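Each reported figure results from applying straightforward, stated rules to the coordinates on display, with no laboratory input. These figures come from a predicted structure and were not determined experimentally. Cβ atoms are built from the backbone, for glycine too; each structure is taken alone.
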Structure I
């Protein structure tokens with residue numbers, strides 16, 4: 001060998017055997033990535049069942065709203081208020097490290113009253129008067145449980161099926177498995193509302209993991225540039241941008257032909273999508289044409305870019321344009337102390353816009369094939385974290401039970417599913433694990449959760465990891 005040759009050149013020039021097999025695999029993955037990026041669903045990616053939903057709007061309440069102040073009414077806590085939680089009950093769940101130094105664990109009733117609403121007779125807190133108006137459209141699940149007890153792994157678990165980062169999120173799985181419903185906007189859009197709080201939030205929650213990178217969520221921001229680096233620099237004409245992209249594509253195709261790297265297809269797709277988005281995104285996020293009655297429906301914050309209300313309105317516009325998966329994150333629900341005032345503020349920001357979104361989708365016929373989801377990453381304890389006073393208390397993290405709801409395509413409206421014990425501490429009827437919840441979502445989109453897999457590092461991965469079952473009782 002020429003002594004000037006590098007190790008890399010040697011390996012490249014002598015590749016054979018297993019190397020050729022690996023190259024063939026990469027080329028097949030590249031072709032698959034290209035098919036999906038063009039909206040073509042390969043044979044084995046065809047739907048396993050008739051799809052009830054075409055798209056999802058996921059209203060993620062980051063920080064974990066207390067189920068005991070919102071949907072899970074526990075009158076027994078009024079009798080036990082201020083009394084120590086029985087050790088036999090507390091010992092059934094692990095607590096976070098934030099209460100390890102706490103010597104007493106008094107049970108605490110909700111500061112807010114509950115009433116029954118709608119034909120379903122569902123119990124809702126006085127904090128949710130607008131949600132109460134649409135309660136008969138909701139399928140409320142009170143028996144969710146998770147394995148994670150801290151925020152980031154719990155959010156990651158809810159979004160990717162694993163507490164460890166590096167797995168694809170739900171939106172990425174759907175982009176990969178179902179392809180695109182439109183050619184001018186991303187399959188997966190993420191919006192984070194401002195003013196909700198400072199709850200940490202990792203971009204891994206909407207990452208594509210080991211899937212081709214063009215399946216990751218695209219964050220839409222408030223303000224002049226909703227997608228960073230999308231606009232042309234000053235002085236660059238659109239025709240110039242088109243010519244430059246054509247040249248870059250030719251270079252990328254040469255690179256792909258040489259190395260067979262499937263990620264090259266993702267880069268080509270991302271460049272082309274960005275070019276189309278230069279005209280489609282400004283129109284999609286422009287609220288100037290919305291009538292006053294729509295702004296009134298969503299509430300005064302709807303006119304303020306970046307708020308939860310404005311993002312809910314944008315979610316409806318994106319649903320109209322067939323974006324497959326629309327994820328809204330609203331932070332600030334982590335009330336370890338000052339819960340009565342904190343959760344009231346959060347509900348004031350989110351209750352009316354959430355209800356408005358359902359009404360708006362319904363009046364446009366979009367709720368028939370749009371699945372709307374509301375919920376956080378885990379629940380809160382029925383005992384007080386910190387000192388319990390007449391008008392103040394906090395609640396710690398609680399993975400043992402929490403509440404979420406769904407509405408729209410394929411779910412039973414006016415349903416309350418599952419039950420927790422008298423303290424709201426453990427699930428006692430119809431438990432729903434996170435993977436069960438994820439399997440049910442995929443089923444509504446026509447996908448068998450055990451069939452939607454991706455081979456990576458010798459293993460076939462899926463959103464629901466190695467277990468999970470469809471909760472058919474939630475389906476209409």
Structure II
């Protein structure tokens with residue numbers, strides 16, 4: 001066993017990044033933030049006042065003209081330098097993410113690697129702007145016409161507690177590449193990780209006001225979005241909060257990328273490679289303690305392999321080692337908050353009341369040396385049918401529901417009609433015909449074949465559908481369409 005050292009035991013009272021400076025908040029409202037594995041307080045963070053939120057908006061607005069007029073090659077160089085800063089701080093950021101979120105060190109390293117990939121993708125997006133501009137000579141006698149893309153201005157970026165760094169990188173580098181400025185408002189669940197990523201980014205040398213961070217909440221977020229200087233919002237979080245923001249964007253005429261809840265499926269065909277497939281299921285269902293938008297809740301097992309899958313899956317899940325994510329042997333960390341754990345336990349108990357049967361119960365787990373941690377073990381439920389509420393509502397914890405199916409067509413119909421959510425669906429099969437059918441017919445935005453999580457790489461957009469996404473543009477590379485708008489020029493010079 002190797003227990004890696006913490007970056008800090010306590011991170012103190014956190015500050016805001018406004019106009020290039022880390023400043024103390026004047027707010028008297030302080031929240032405590034805990035390490036999910038130990039239950040110990042690791043920071044205090046203030047909730048911004050309306051005046052502080054307004055100040056962050058105004059400095060981002062003032063910084064926009066200078067930033068948008070910086071030559072493309074200079075913006076690209078800063079983004080490339082930012083990539084180097086993240087490489088330099090890779091391990092420290094990973095360990096901070098473990099302390100603040102609760103995931104394992106390998107999951108944290110994977111998340112920071114995704115951040116770097118998004119920055120790399122944003123670097124290419126800067127030069128991709130030249131390819132977006134289109135020019136046509138002599139569209140009429142003596143008339144030329146061309147299309148240019150221009151940045152819109154200052155944006156609000158709201159990041160969630162489950163992927164505080166990854167979500168940041170799904171918007172911020174792209175917005176900076178486009179020539180926009182940012183006001184970041186992170187979830188209260190992971191304020192240390194959110195501050196750490198902005199500190200590393202700011203070390204790059206961005207002009208004051210280009211990147212700003214405040215700690216707020218729903219009221220402050222709505223206050224920021226309502227400011228006329230803010231042109232739109234990038235959001236990853238719950239449907240409830242997201243659709244409220246989307247409604248406000250519609251009322252105010254602002255652009256948005258709103259990414260919400262999921263209810264994701266894996267379909268296991270009779271010809272699947274179960275030895276590998278079980279490992280994919282462990283990652284898909286229990287990775288990040290089930291707190292991932294693209295993670296798996298429902299496992300649809302086709303044909304006579306149901307009992308074999310259930311037995312193998314239960315045996316593998318029961319062997320998972322729970323503990324502090326800084327222990328390199330840990331395979332499953334705690335839930336991020338006690339409230340989150342209680343919500344998932346309540347979801348499990350309601351599911352049992354609906355008629356589900358317990359296969360593996362993770363509710364009573366005890367983790368040696370961490371009695372105050374928010375641990376919930378792998379939980380597997382059986383006797384689930386697709387009309388149960390539990391088969392339609394996201395658990396957002398280390399829970400898997402086993403569903404019996406007869407045909408692939410039936411599974412596709414369930415995925416397409418029994419829930420209005422459309423993040424991901426995966427199929428495990430060796431048959432290319434079945435895989436192709438699944439890819440073409442399933443109505444979700446991210447499809448996986450022989451994987452547990454259909455997580456696109458940074459240079460692809462997160463293609464979610466239905467109620468899992470609303471807005472102007474998807475996140476990552478596709479968010480460039482949110483941060484910019486077209487201008488068509490018709491010119492006569494002869």
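Give the label, chosen from I, II, of the structure having the highest value of distance in nm of label points 7 Å out along Cα→Cβ at positions 56 and 376.
Once distance in nm of label points 7 Å out along Cα→Cβ at positions 56 and 376 is tallied for I, II, the winner is II.
Upon calculation of mean count of other Cβ atoms within 10 Å over residues 160-167 from the atomic coordinates, which of the structures I, II produces 18.4?
For mean count of other Cβ atoms within 10 Å over residues 160-167, the value 18.4 is produced by structure I.
When relative contact order in percent (Cα under 8 Å, 6 or more apart) is compared over structures I, II, which one is greatest?
I
For which of I, II does distance in nm of label points 7 Å out along Cα→Cβ at positions 248 and 368, calculated from the coordinates, equal 4.1?
Of the options listed, only I reproduces it.
A value of -10500 was derived for helix-only ellipticity at 222 nm (-39500 (n - 2.57) for each DSSP H run of 4 or more, over all residues; to 500); which structure in I, II was it taken from? Kindly include the intermediate steps, with their values, before the conclusion.
On the way: I: -10500; II: -12500.
Traced to structure I.
The value 42, 27, 21 for semi-axes √(5λ) of the Cα gyration tensor in Å was derived from one model only; which of I, II is it?
The value was obtained from structure I.
Have a look at I, II and say which one yields 3.0 for distance in nm of label points 7 Å out along Cα→Cβ at positions 192 and 208, as calculated.
II
Matching task: -0.47, -0.79, -1.25 is the computed value of log10 I(q)/I(0) by the Debye sum over Cα atoms at q = 0.12, 0.16, 0.22 Å⁻¹, for residues 304-415 alone. Pick the structure from I, II.
It was calculated from structure II.
Just checking, which of I, II has the largest value of volume of the Cα convex hull per residue in Å³, for residues 256-447 alone? It would help to have the intermediate numbers written out before the result.
Numbers: I: 181; II: 126.
Max of volume of the Cα convex hull per residue in Å³, for residues 256-447 alone: I.
As an exercise: mean count of other Cβ atoms within 10 Å over residues 264-271, calculated from one structure in I, II, equals 19.9. Which structure is it?
Answer for the origin of the read-out: I.
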